[in-house]
Structures are given as structure tokens and as C-alpha cells.
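The structures considered in this document are given below.
Bear in mind these aren't lab numbers, they're just calculated from the coordinates by the rules spelled out. Here the structure is a predicted model, which is why all the values come from computation and not from measurement. Cβ atoms are built from the backbone, for glycine too; each structure is taken alone.
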Structure 1
Amino acid sequence: MGTVLVVDDEQSMREFLAICLRRAGHAVRAVSSAADALAELRQHAVDVVVTDLRMPGELDGLGLLTAIKSGTVARAVPSGDAAGLTLTTVDPEVILVTAYATADTAISAMKQGAYDYLTKPFKVDEINAVIGRAMEKRALVAENAALREQVAGRVRLAQLLGKSRAMQKVFELIGKVHSTRTSVLITGESGTGKELVARALHTEGNRAKAAFVAVNCGAIPEELMESELFGHKRGAFTGAVADKTGLFHEADGGTLFLDEIGELSLGLQVKLLRALQERKVKQVGANEELEVDVRVVAATNRELEAEVARGAFRADLYYRLNVIELRLPPLRQRHEDVPLLIEHFLRRFAADYGKVTGISAEAMRRLEAYDFPGNVRELENIIERAVTLASGTIIDVDDLPPLRAPARTAELKEEFPADGVDLERLVADFERGLVQKALERSQGVRKRAAVLLGISFRSLRYRLEKLGIDRGDEEPDA
């Protein structure tokens with residue numbers, strides 16, 4: 001809940017909206033003109049402005065919108081936790097309301113920064129839903145702004161730690177492409193920090209003042225994904241009780257991060273490709289396309305070239321996304337970075353739990369010898385667990401969880417055969433063994449097996465089919 005400023009020259013409409021919004025839990029201020037609204041905004045913090053489009057006086061609803069988006073009435077709002085409270089300057093979101101709707105005025109309003117545009121008469125549930133989404137967006141914008149201000153004057157890549165040559169190459173490439181509009185495809189195993197890289201590309205670049213919007217393409221049901229990306233119009237399908245702004249519009253002027261892009265269905269891949277090529281999107285149920293200015297950064301732990309070869313991923317979309325590939329190395333290929341990461345996580349979790357100050361030499365050696373199949377994310381979890389359970393001020397071997405053996409990938413000890421090897425068969429046999437062990441460990445529950453393997457359920461189903469493994473009864477996963 002937040003504070004809403006209602007601006008309307010009709011007293012009955014002001015009172016009606018004020019009553020409805022207060023019932024929904026919002027604090028409400030109401031004025032009769034755009035000039036009074038500007039005066040109110042200079043005196044009080046407001047989250048959302050609901051304004052009539054046509055009003056008497058020198059300033060109408062669009063003029064008020066322009067004044068608000070110019071930043072002249074933005075106010076500082078607190079964000080962050082108690083240990084790091086910051087004041088962040090954020091404009092209120094603006095929702096325009098009118099009884100005289102035309103396509104031109106709607107487009108003009110959206111281009112000037114309006115969050116949404118409603119036509120009278122409207123339902124109470126409709127405006128409550130729109131205001132709720134506007135509040136959520138403003139909170140996200142405030143959070144993004146706070147993060148940018150917290151790193152001002154410091155190295156913004158601080159969370160991407162690494163002195164290894166592999167990570168230095170990553171830093172160099174980020175430095176070359178962060179201020180371009182070029183699409184970047186971030187590849188690498190799960191847990192290597194792909195979202196951190198995407199955020200670094202955004203905060204280091206010339207779009208840092210706009211929103212960074214992230215979405216996991218594998219976490220949203222396929223039937224909802226189009227609406228999530230592009231938005232929808234009220235009545236476009238069952239349950240669409242109000243217009244919805246899509247993530248492309250939320251990220252307008254900024255960066256849209258599409259994590260696990262390989263999980264996107266072929267049908268949505270076509271629509272995403274068109275949006276990238278035309279720089280326009282069409283809401284579900286809409287007749288017209290709207291222009292968007294978005295830089296798309298995608299990430300995947302899949303080998304998309306192989307997905308293209310088997311027809312699971314469109315080649316044209318792959319080449320559109322993969323203008324620049326930024327491949328993140330797994331932690332086992334940069335062991336010299338492990339002590340640096342341990343020190344970083346120790347400082348963070350010690351601040352939370354307030355007791356641990358270091359790690360023993362033996363515990364450090366044990367971690368340096370480990371291969372970290374879960375990469376940096378696994379190391380972070382290990383240190384948090386150790387800090388939580390440590391009985392003293394120093395983490396020792398007993399505070400570490402059992403580290404799965406073998407610690408390092410086994411080396412080929414035999415002579416390489418003179419007539420070569422069948423690499424595809426060897427890799428398939430190795431993969432088959434791991435999948436079968438995961439299924440045994442999970443007692444045949446494939447969703448649990450996918451978690452053990454660090455892959456999506458959809459990816460596991462593909463591997464079961466490819467490797468010819470009996471998928472058994474579907475029942476355990478129901």
C-alpha cells in the first residue's frame with residue numbers, strides 16, 4: 001500500500017476515487033487541478049498520481065505528466081535495510097483517466113512516461129489492480145536506483161570477483177560492450193553468476209538510469225509467458241480483468257534480462273525475434289504495436305548451437321541474440337579465485353551473524369581442492385552454512401558439509417588410443433550414468449533428479465529421451 005494523489009476537476013469523481021482507494025488501504029490526497037497537484041507533490045511524498053486528462057486551466061493531465069517526468073517534483077524515499085539505508089529520488093507513477101479516449105492520446109501518454117491509461121467508466125477492481133502494479137513498479141525502480149547510488153564512486157563490478165585470467169577476460173569484454181545496444185548472450189553453467197554479469201552490463205552502461213528487468217524464462221508457464229513479456233489488454237483471455245503492462249514496456253529505455261532463454265517455446269521464440277527485429281511489441285488482444293527501446297541480454301546454461309541443430313531453438317533467434325557471446329568459466333577452471341570469494345562471503349555472512357572472523361588453513365585447503373559442481377552459488381551456500389554452524393570464531397573442517405568426491409575431475413591416466421576414441425559415445429555413457437544415479441537417489445522422482453543434476457525438468461526429459469533411458473511411470477512427479 002502507498003500514497004495516491006487523485007487529480008480531477010469533478011468533485012464527485014474525486015470523492016468516489018478517494019473512498020475506493022482508502023478502502024483498498026491506500027493513503028489518499030485529492031486536488032482539483034494540475035497546478036494544485038504540482039504544489040502537493042512538492043510538499044508531500046506520493047507513490048502514484050491518478051489524474052484526469054482534460055481539466056480547465058493552463059495545465060491539463062498530459063502537462064502534469066510532463067512536469068512529473070521532468071523530475072522537478074521527484075522526492076527522496078528510503079530504501080535498503082537498516083544496515084544500509086539510502087535515500088533514493090524516484091518520480092511517482094502516473095495513471096491517466098479520461099472519458100474521451102483516442103488512440104493518439106493513449107500513445108502520446110505512454111510515450112511521455114504514463115504508467116497506464118484508463119477510460120471512463122471503469123470498474124473499481126480495474127483501477128485497484130492498475131494502481132497495485134504501479135506501486136510494484138515504483139518499488140522496483142526505487143530498488144534499482146538505490147543499488148546504483150550505493151555503488152556510485154566505487155567499482156561497480158565488485159560482486160564479480162576474480163583475479164584469474166579467465167575472469168579478467170570477462171571484465172574486459174564487459175568494458176567493451178556495456179554502453180552499446182548490441183545484444184549479448186551470456187553462457188555458462190548454473191551458479192557461475194550470469195545475472196551478476198547482466199546487471200554489470202546494465203549499471204556500467206548508458207542505460208543505468210533506466211530499469212533493469214529480469215525474468216526467468218523457465219519459471220513461468222508457457223501459456224502465461226507471452227502476456228508476461230508483451231502485456232495484454234483487458235478481456236484478451238479468461239482472467240484478463242485489466243490491462244497488463246509487459247516486461248518489454250517495464251524495461252523501456254533500460255535492459256531486459258532473459259534468463260534461461262533456452263526454455264522458451266518455439267512459438268514464443270518467433271514473437272521474441274520479431275520484437276527484437278522491429279523494436280515493437282503487441283500486447284495480447286491489441287491491434288496495434290507499440291515501439292520500445294530495450295536492450296536485451298539473454299543467458300543460458302544450455303549449448304544453444306546443439307539446440308539449434310536438433311530443432312529445439314530457432315537459428316535466426318540464436319544469431320540475433322548471440323551478437324556478442326560472453327562465456328563465464330566454471331569455478332573449477334579458476335581455482336585461484338576461490339580464496340578471494342571465500343573472503344568476500346565470510347565478510348558478508350559474518351556481518352549478518354556477528355561471530356566468525358576467519359577460516360582455518362586446513363578448511364581453506366579442503367575448499368581449494370574441491371571442484372564445486374554448483375560453482376560460485378555452491379561456495380556461497382557452503383560458507384553461509386559454515387558461518388551459521390561454527391562454534392567458534394574460525395571455520396574449521398568440521399564446520400564444512402561433506403564435499404562430494406571426487407574433488408577434481410578425474411584425469412585420463414591411460415595412453416590415448418592410437419586409433420582415437422568415440423568421444424560422443426564416451427560423453428553419452430558418462431551422462432547416462434549420472435542421470436541414472438540421480439534417478440536412483442531420487443527414487444525415480446524426476447523433478448528431484450533434475451534438482452540433483454542442476455538442470456530444468458524440461459532439460460531432464462530431453463536427456464531421458466536422447467539417452468534412451470526408460471522414463472518409467474509418470475506418477476511420482478504428479
Structure 2
Amino acid sequence: MRFVRAAVIGLGAAVVPLDFAVNVAFPAIVADLGLQVAQIQWVVIAYVLTYGGLMLACGRLGDMVGHALVFRCGLVCSIAGLGLCALAPSFEWLLPARGLQGVGAALAGSCAPALITALYREEERPRALGLYGVFIAIASAAGPLLGGPLIEWAGWPAVFWFRIPLVLLALALFRAPAAQGPRSKDQAFDLAGAVLFAGMLIGFLLMLDGLKRGSAAQAGLLGLTGATLLAAFIRREITTPAPIIDLRAFRSLDFSLVNLGCALINFGGFFLVLLGPFFLSRLAGLSGPAIGVLLAIGPAAGIASAALAGRMIGGWPAYRVAWLGAATTLCGMAPMAAWSAGTGVLVMVVSVALQGAGLAMFQVAYLEIVSAAMGRAARGVAGSLAMVTRMIGVVSAAGVLTLVFQVAEAGSLAAGAPAGEAFIAAFRLAATLAAASIGTVVLLGALRWWGLSSR
């Protein structure tokens with residue numbers, strides 16, 4: 001019975017990872033709406049930035065008023081956002097609709113881990129988080145797998161339509177756990193902190209866009225604004241009696257390092273779903289459904305990896321499991337920097353599978369570390385922090401990797417290189433940068449975590 005109730009929560013939370021279906025639709029959206037490749041990043045950013053900016057606030061809200069209520073509100077908001085995205089007749093319509101979809105993702109996604117762990121005893125938390133990781137991996141695999149055929153059958157709006165019945169089913173079947181953990185004793189909501197955090201993220205994101213457009217002065221001003229808001233947010237959270245997030249946990253070097261590692265892992269991991277569809281369609285010559293199948297291999301490998309991670313944490317320190325996940329991710333990511341038009345499908349399959357397995361293993365271990373450090377009363381904030389660090393990595397990748405690709409391709413074309421050669425040179429450079437970010441986590445983790453006897 002617990003498994004069934006957990007599966008319903010996982011179905012509702014799947015609204016976030018199922019969004020990988022949209023990545024498969026990037027070429028179709030670009031063609032249908034008459035966009036440049038660089039513009040497609042805003043389809044990602046409008047969604048990810050919204051749910052990332054609101055995630056901590058929604059987690060805190062769940063700790064205050066109840067995770068079940070916030071989760072239900074997220075499902076309703078997701079239905080509205082998905083419907084508006086599917087109906088979007090233009091780029092200008094699609095972006096705000098993606099923002100509304102992001103609000104729903106923040107509300108539902110922030111409280112899903114807390115709801116699942118509430119179904120199990122506290123000593124079974126790693127098992128519950130491993131199960132949650134399995135649900136997320138299944139949805140992550142299903143997104144690109146379904147995306148290709150849906151696009152072929154009904155066009156790119158179908159990648160939004162198909163999720164509405166699933167969310168409606170989760171909303172109808174969801175029942176709140178009997179015990180959701182202690183509510184936050186101080187019921188004040190830190191609105192100022194929420195605004196500062198969202199403003200900080202927007203400032204840094206627009207800084208990246210300014211760099212891409214060659215406006216150094218504007219980028220510098222926005223970067224300074226983001227840094228100022230970050231400093232104000234930290235000061236606010238340290239001094240207010242009821243912060244959105246208790247920053248004292250970051251006094252631990254290991255805790256700070258694993259959060260940085262999560263951002264870097266997701267920075268590198270997002271490369272494949274950001275630029276991979278263009279490589280697979282232009283150079284590998286794969287059809288939409290074939291691209292969906294290949295991209296689904298990573299999350300599919302993550303299903304077994306997430307379950308394994310939940311069991312490994314019982315015998316190994318969670319930090320070691322996180323390092324092993326990072327190392328596995330690097331083994332999959334590094335070969336992508338050498339992909340070419342002649343790369344065999346088997347090589348690509350192995351790379352994608354290793355990357356997906358490593359990402360899932362790291363994420364389960366990371367969520368366990370954060371949940372243990374922040375305590376039961378802040379379980380909603382803990383789940384939100386996991387989503388925020390992932391979002392920071394994804395948004396940074398969408399901006400930086402797109403910028404690197406755009407500049408490198410333009411430089412090669414200006415030097416007289418054929419379009420295909422310019423594309424692959426830019427693709428490889430972006431892949432190298434993505435692999436380097438993951439390699440940094442592996443190196444730092446090896447120096448810091450591998451010798452830990454218990455954690």
C-alpha cells in the first residue's frame with residue numbers, strides 16, 4: 001500500500017522530469033515558430049528559472065502549511081500551464097505559459113520528496129529517497145521516449161498535452177500521508193528572502209544573455225546586481241528569525257561542497273539534452289523517435305542506479321555514493337567530446353547510459369545528505385534545495401554552453417569552415433567544457449570524501 005501511495009506522489013512529481021520531452025521537440029519548435037537555435041534556450045530558461053526561483057519559497061510554504069496542500073496546488077497549476085503551452089501560437093505566448101508551468105513544478109516538486117519520506121520510518125529514509133529516484137528516472141526516460149513519436153503524430157504541442165491526463169490522475173488518487181513530520185514552529189514566511197533569491201537568479205541569468213549579445217557593460221551591471229542581491233539574501237537569511245533556508249548547514253565544508261557538486265554535475269549533464277538533439281538530427285541523421293529512444297537510455301539506466309544508490313547508502317557513506325555517481329557520469333560524458341558524424345550508435349548508447357546512471361546515483365545520495373543535514377522540520381526546504389542546485393546547473397548550462405557553442409560556430413564559419421565542420425567543432429568544445437565541470441566534482445570529491453569512514 002505504501003508503494004502505491006508513493007507511486008501516486010511520484011506520478012505527480014513526474015510533471016518535472018517528463019519535461020525532457022520538450023528537449024526532443026526543440027528542432028520542431030525552432031522550425032515551426034521561426035526561431036534561431038540560440039533562442040530555444042529561453043524555452044528552457046522561462047520554465048526552469050521560474051520553478052528554481054520559487055522552489056525554496058514553496059518548500060518553506062510546505063513546511064508551514066502542509067506539504068499535501070502545496071502539492072495539490074502545484075498539480076492544478078501544472079495542468080493550466082501545460083494547456084497554455086500546448087495552445088501557444090507564438091514564441092511570445094509560449095514563454096509566459098512556460099513560466100506558469102514552472103510555478104506548478106515548484107509547488108509540486110518542492111514537496112514530493114517530503115511526502116514520500118513521510119510514508120516510511122525515518123531510518124528507512126534512504127530507501128524512500130531511492131524509490132523517489134526510481135520514479136524520477138522512469139519519468140525522465142519516458143519523456144524523450146514518448147516525445148519523438150508524439151511529435152511525429154501530432155506536432156510539438158503534444159509534448160505538453162500528454163501530461164495533463166497524468167497530472168489529473170495523480171490529483172484524483174493522491175492521499176496525504178498520515179504523518180508529514182513536524183510543522184515549522186515559526187509560521188512567519190520570509191517574503192523578502194524569497195524576492196531576493198528570485199531576483200538574484202534573474203540577475204545572473206540576464207548577465208549571461210548580455211554576454212551572448214556582446215554587451216559587456218550590460219552584463220557587468222547585471223552581474224553586479226545579482227551579486228548584490230545574493231549578498232543581501234545571505235544577510236537576510238542569517239539575521240531573520242524565520243528564514244526560508246537555514247544557512248548554518250553550509251558551515252560544513254562537505255555540505256557546501258556537495259551542493260556545489262550538484263550544480264556542476266547538472267551543468268555538465270544538461271549538455272546532452274541541450275545540444276544533443278541537434279547533433280543527432282543534423283550529423284547522426286536520426287529521426288525524431290530515434291532521438292527520443294537514445295536520449296531515454298540515460299534515464300532508463302538511472303532507474304536501476306537510483307534503486308542501487310538507496311541500498312548502497314545503508315552500507316556506504318552517502319558522500320562516497322555521491323562521488324561514485326559523479327565518476328560514473330564523467331565516464332559517460334567525456335567521450336561525447338569526441339563524437340563525430342562517424343561515431344557508432346553503440347558508442348553513443350554506452351556514453352548516454354553511463355551518464356544517466358551516474359546522474360541518478362549522485363542525485364539520490366545528494367538528496368539523502370541534504371535531508372539528513374536539515375532535519376525533519378525542514379524536509380520541504382531540503383527537497384527544494386536539491387531542485388534549486390540542479391536548476392542552477394541547468395540554467396547556467398543553457399546560458400554558458402549555448403554561448404560557447406554560438407561563438408565557436410560563428411568563429412569557424414567566419415574562418416571559412418563548412419557548416420558541418422563548424423557545427424561539430426562547436427559541439428565538441430561545449431562537450432569538453434561540460435566534461436570538465438563534472439571532472440572538477442570527481443577530483444574534489446576524491447580529495448575530500450573518499451577517505452571518510454562514515455558520514
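Which structure, out of 1, 2, was helix-only ellipticity at 222 nm (-39500 (n - 2.57) for each DSSP H run of 4 or more, over all residues; to 500) derived from, given a value of -13500?
Details: 1: -13500; 2: -27000.
Only one of 1, 2 returns -13500 for helix-only ellipticity at 222 nm (-39500 (n - 2.57) for each DSSP H run of 4 or more, over all residues; to 500), namely 1.
As an exercise: distance in nm of label points 7 Å out along Cα→Cβ at positions 120 and 432, calculated from one structure in 1, 2, equals 7.2. Which structure is it? Don't jump to the answer; show the numbers that get you there.
Working: 1: 7.2; 2: 4.3.
Answer by label: 1.
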Computed 25.0 for mean count of other Cβ atoms within 10 Å over residues 8-15 - originating structure among 1, 2: 2
Ranked on distance in nm of label points 7 Å out along Cα→Cβ at positions 160 and 344, which label among 1, 2 comes first with the largest value? 2
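Can you spot which of 1, 2 the value 14, 38, 30, 14, 4, 0 was calculated from, given it is P(r) over Cα pairs in 10 Å bins from 0, in percent, for residues 248-335 alone?
Values: 1: 15, 45, 29, 10, 2, 0; 2: 14, 38, 30, 14, 4, 0.
Traced to structure 2.
For mean count of other Cβ atoms within 10 Å over residues 16-23, the calculated result is 15.8, so let me know which of 1, 2 that is. Provide the component values of the computation, followed by the final result.
Values: 1: 15.8; 2: 25.2.
Attributed to the structure labelled 1.
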Compute Kirkwood radius over Cα pairs in Å for each of 1, 2 and report the one that scores greatest. 1
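Going by relative contact order in percent (Cα under 8 Å, 6 or more apart), which of structures 1, 2 comes out largest?
Values: 1: 10; 2: 23.
Going through 1, 2 one by one, relative contact order in percent (Cα under 8 Å, 6 or more apart) is largest in 2.
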Taking log10 I(q)/I(0) by the Debye sum over Cα atoms at q = 0.09, 0.15 Å⁻¹, for residues 272-439 alone from the coordinates of each of 1, 2, which one would give -0.35, -0.87? 2
